[in-house]
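Taken together, the values in this text are just the output of simple stated rules run on the coordinates, not laboratory data. In this text, all values refer to a predicted model and were calculated from it rather than measured experimentally.
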Structure I
Amino acid sequence: MTTVNSMIYPFFEMNRLIVQPFRLMAETGLTFWENSANPWRDSAMAKQATASLTMFERATRHFVKPAFDIKQVAISGKPVTVDEQIVWQTPFCKLLHFAKPDFRKAQPKLLLVAPMSGHFATLLRDTVKEMLPKFDCYVTDWQDARDIPLSAGAFDLDDYTDTIIDILHHLGERAHVMAVCQPSVPVLAAVAMMSEAKDKLAPLSMVLMGGSIDTSKSPTAVNDMADGKDLNWFRDTVVMTVPPNCAGAGRLVYPGFMQLSGFLSMNIDRHMKAHRELYHSLAKGDEADATRRKTFYDEYMAVMDLTGEFYLQTVERVFIHQDFPNGTYQYRGRKVDPSLITRTALLTVEGEYDDISGLGQTEAAHQLCINIPTQKKKHHLHMGVGHYGVFSGSKFRAEIAPMITAFLNAQKA
């Protein structure tokens, strides 16, 4: 790690602390202008002030982890209470169960494996809401590495795979597992290892959505980052040490703010336009549109750090060496062989406009899992959606989720 690189994270934290008083002043101004007792509240001047102060406050805010906030779900047209519970945990992952205590009918268990790629598990809020009426849903809630003390030890890609296997054992039955984006690789590895061991709790089905199984197919900007670079470049350039003011002080991480800057730079024009439109909505007093835009970016801007060892292993195995398509993927020194998967059904889902995992990258799992019976395999390419549209949004709710549900329900133990 270079001297300059070692100063980036402390500088980022220092900058955040420096602007905090000014952000608090902006919040005070918003309290004044938005107060119902303010006689000028609905004036053009007040709306312009509110718009400007809001944009400044959001530009300097440290966005915290959002809540799932799923309190109720409709089943057969009737409201059913949802109780979010932590049912299993390690320092690096909490397993959330979206229990339905008043709903007595048994439902198939579905493990939703959230991506550990910068954003929090709440990115799957839409996914959870759509699957809840038909399934008993569990979600991996990965923890922010900057908050995990060094005493908790390391966490790499193999540890991630162990976590998936341990959770599937905890569920105690042949559950369905759905991996969204990044976890497609470790979930495939976990299912392959369970299959090799003839594990009775190997999943009933495996859904891989927008995942990078073979990054040589339709390379995207995310894949191109590895071109011409070795692992030392990533270690020296983007892996940093958590500063002393955090619980995880001293831990090597890939910071969330680095990942966020990469996300934003990929579509900077679109994000700039969205923020201009947010300003105009606030200035016009269009609260509905402003709330919709703020809600999206509250989620999008909330990011977490990844452990350095997990990030570097992922870069090396998935993007530089492309281990799965090359037949060289290993788990704890043992070759992982997806051809040993025979009892777990496979569904892969891709989006036509996915700019993170290109077309064919997820479908490649079918070429690896050659011994899954044809009737238990399906690939679905959804037209008109990008990466996030594969697991959220109107088309996911209306078209993709019902297709996934039908596939899962067709699988029998």
Structure II
Amino acid sequence: MPLSYNLYETAHMMIAPARAMSDAAQLIFKNPANPLTYTPFGRAMAASAELFERTTRRYGKPSFDLPTTLVGGQRVAVTERVVWERPFGRLVHFERALNPGQKTGPKVLIVAPMSGHYATLLRGTVEAFLPAHEVYITDWIDARMVPMATTFDLDDYIDYLIAMFQMLGPDTHVMAVCQPAVPVIAAIARMEAENDPSVPRSMTLMGGPIDTRRAPTAVNKVAQERGIEWFRRNCVVRVPIVYPGALREVYPGYMQLSGFMAMNLDRHISAHHDMYQHLVKGDGDSAEKHREFYDEYMAVMDLTAEFYLQTVDKVFCKHQLPKGEMMHRDKPVDLKAIRRVALMTVEGENDDISGVGQTQAAQDLCINIPEAKRVHHLQLGVGHYGVFNGSRFRSEIAPRIADFMLTLDMEAARSRSQSNAEIARKAIRSVKSA
């Protein structure tokens, strides 16, 4: 049986006095008026207190903190605006204060993963595209904060995406980072099957589990070996009554974080040891980099049990999408229906979450997308995180995605121009014949 949510909350409250003592110790040994602050003993005490506080803290949702960006060499203000909202998700627009005449650039919707971390994990992704693009991002809501009267499963997730695509319109380029690759391509397949005029112009799938039978990772093997009932018994708990989502069944954030940490435990222990050494030595820059990373990494949210279990079952256990067996409510998800939407797939050579080939599988499944509208990129030397963030993402991956989207926009503009010219010629011929 999983650790009870109430027991977890109780344990957190029980260490509150120790946390208060560590806070007091930091105040004492970081006080400029205290002579011990400048001694190895004082720095060691302050470092120990800070590490204890950080490893026992409950991290809240971070902010994007992107108040400005550079557009054509000029710094402009950026304002976050919620332009669409439902109980489990919002659509946030990063509105740039452009001057008259400045081009907005391609419209980009970044679909953040609903797999434990908040959308702010993609801060670097947003930052990379802001200067030359009109950027939107999905901002998913912590399940423990939503009353039980509202449900959310994988079908609802797909419904949310379809509604967002319809609101943004057909000139939208969609980027799905990791987990949402499956619901994004499913939503587009359903829209194409219905001949929806607002289907996006392109979709870029990045490190996503389209077909986890290809190069299965440790994560994929665990799901396959244990089966859905194991996850139902061991990963689902009820939210305590102190939260708005009281008694809702969830896959809790603290359990997800434990899993994240366990995958690379040696690396995390080493990172915290290094931070301790940096603090003792007074290397504030290195310590601050550690704080920035773990402030984001340790901030996790709960997922509804129905969404989590359906995803594990359909995507990782039964492989319904690549087998052609996936349904959205009572209708089939047929990837052969996708014809108008361009496709780019991006993978990382060292990805230990979505193995090489799992995302590229979309290229083989979407057989009716014209070859001219397909691109695949394998980024050498990066793991899962490097597919959507970091120096190689900024210098090699993001420019390729931007070029892919810009090329499609230019082709669409030429097509519109040719269509308008043909309409004008027909009108002239009609007038002459009259």
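A value of -0.30, -0.92, -1.39 was derived for log10 I(q)/I(0) by the Debye sum over Cα atoms at q = 0.06, 0.11, 0.14 Å⁻¹; which structure in I, II was it taken from?
II
Each of I, II could give Rg and Dmax of the Cα atoms in Å, for residues 188-267 alone, but the derived value 17.8, 47 comes from I.
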